[in-house]
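Q: Each structure below is given as structure tokens.
Each reported figure results from applying straightforward, stated rules to the coordinates on display, with no laboratory input. Everything quoted here is computed from the prediction, not taken from an experiment. Cβ atoms are built from the backbone, for glycine too; each structure is taken alone.
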Structure I
């Protein structure tokens, strides 16, 4: 039974995606969905449902916050084309590997070659980043360098797709080989892990890497068999969701048939802090570049250029009310919230430009509690999208325990209890 939202004059549709779609989506990590850890992953059930309902085979789906590529993979499995955009270069790597079929014989040959190389005395790769000794023991560093060197020795002798696969398998073992707790979203030196090391636990990166190679080979082999006759394309760009139209235009793409995305939560997850070790080891971003990208990301606390002594105003009165309440408690948090929604309005404007007339935008969002104040994120986003020209069609809710969010540093965990799905339609021009 729906819940009436009087101010929106619309009834919330109650979903239970995991139960209702378990025959179609057997698990969260089926096929290549589990190829690499990624915080706050979207469950595949949601894009599967909406892509199938609102698009036809051969049409093009866009996810401007594609993360680890959940939407892109589901789109390709449904024989749709898909475009992903994400500011995080690691997200781009995961998305490309996750959605790209590879010849199993060639992939197996490359895996055997890199394993053979690991048994030799590999020349040391050059790895430089701040405080490497703080994050990794000396023996662990040596093994990680051997893995990196063994992969680099194959460069030029294997396809780009296979090289990316090997890099991704390497990336997947970096966190679990460090002093950071792989269960915790934030990357920090864990007392629990240090205690394990003091009690005799020894990380084994090469063993982890070889296990990842074998497991991910089976995943990609299964995907490749399913997609053997699938000619749909997946394109993934590193970029800013506030510049969708520019990114698409630069790559020869004009309009898309459907947009579905789950934007970052307000101040909830710092992806660059979470994956800085992987970014550094893979050479995807230097420490300076990570700092820059972190400042650019939507949802962070960066307030450069904003007067911290002056309250900001929005066209959405509900947002003003929320920000006013939080301003009395924490001015910085109030400004962070306002900036988040200001950036999301730019995303809506860009989405409107690239979406074909009469087609749909689907947004998946979770509410936040900041400074003890409930922030009805989905309601504010719905108002902003309507102000940009979209017509609100449907609001749904899916109760969840969490969004693949590991427990926080204090192990409280589970701070997102439900997912809100907001569906819009672009009118005829």
Structure II
């Protein structure tokens, strides 16, 4: 574990992965839980905005070089799957050293001094904490992939409130139509909108810096477009929908979430889906979210290595980072792809495609080698003026090794 002890007499936020991480795979293979995006901001960014303190993480050992732990004289150790709320943050600001808050017997937050935290890192016994239960304190927590869809609306609304507070929106340019309250639309400097319909009666709409909405788009909030992201001409959005930075969006999308740097540029329906970083969906790629029988959706869980019920009738596809799909790919409800997964032919994809695997004619059995994965990642990242670093290559190789059991044909 890479650790940096500060001595600046400041408070430090430390977000830990917690028990939710296994249920959030494949999205947490290459990042800590707190770096998942829900709404416009990642969980880490939300805590930074709310508390105003530096934020570091405790995560898996193989991620620690890229995400080192930093601590100081006062440390708020917070479950990285928990989203901040006004009520929770108010309690945190009043905490004393060695106090802790629990919810359903799980740690939400503890305040530790440098000595206590050092003992915790070294697996030594620490002084007993004064623990209290958060029975009546409202906050949201991500426990599963499905939660990223179910809680996305509330997260967008809260991010809109957080980011627009005490700020003035740029005006909506002429040639567009706003349906609903103007105070639910916020346009940052550099964002452009041309000849489109924006409906805020169903929720707020937030356009980040240098984002673009091209002609003929129809948008129903809640909606948040990340920095430098683009809605291509004629796109139809049914919120809640949010993207991270540098995404290209087209077609018809409902109740979905793009983590960042990913493309769905062309026609095709995408419903109740989560798209990881650096994904590219070929023309006509679709993800259905409701079964024709209206049965509860089951979805692959990597931690349990089986399909498990999601508790909802509406769940589309979850695509792990660096997934690429062929033109005309169709995902059925509850489909999951791992890291660097591919579909090579059009048609219905398997419901689970392992990391570093490719499907052909609906069957999985081809390994997508690390060398091929590096090349594909480099080519896509170069188009965003980004580099595939040595550390990122190492992480991809580590995931190739960790997920080898998912590719039995290699034996």
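Q: For structures I, II, which has the highest computed value of distance in nm of label points 7 Å out along Cα→Cβ at positions 93 and 397?
A: Result for distance in nm of label points 7 Å out along Cα→Cβ at positions 93 and 397 over I, II: largest is II.
Q: Suppose log10 I(q)/I(0) by the Debye sum over Cα atoms at q = 0.09, 0.10, 0.14 Å⁻¹, for residues 165-380 alone works out to -0.53, -0.65, -1.13; of I, II, which structure was it derived from?
A: Checking each candidate, the match is I.
Q: Still on this structure, please answer the following. Where is relative contact order in percent (Cα under 8 Å, 6 or more apart) largest, in which of I, II?
A: Comparing I, II by relative contact order in percent (Cα under 8 Å, 6 or more apart), the maximum is at I.
Q: The value 0.05 for FRET efficiency 1/(1 + (r/R0)^6) of positions 189 and 245 (r between Cβ atoms, R0 = 25 Å, to 0.05) was derived from one model only; which of I, II is it?
A: Source structure for this number: I.
Q: For structures I, II, which has the highest computed value of distance in nm of label points 7 Å out along Cα→Cβ at positions 277 and 317?
A: Result for distance in nm of label points 7 Å out along Cα→Cβ at positions 277 and 317 over I, II: largest is I.
Q: Separate question: Upon calculation of FRET efficiency 1/(1 + (r/R0)^6) of positions 29 and 389 (r between Cβ atoms, R0 = 25 Å, to 0.05) from the atomic coordinates, which of the structures I, II produces 0.10?
A: I
Q: Quick one: helix-only ellipticity at 222 nm (-39500 (n - 2.57) for each DSSP H run of 4 or more, over all residues; to 500) came out at -5000 when computed from one of I, II, so which one is it?
A: Attributed to the structure labelled II.
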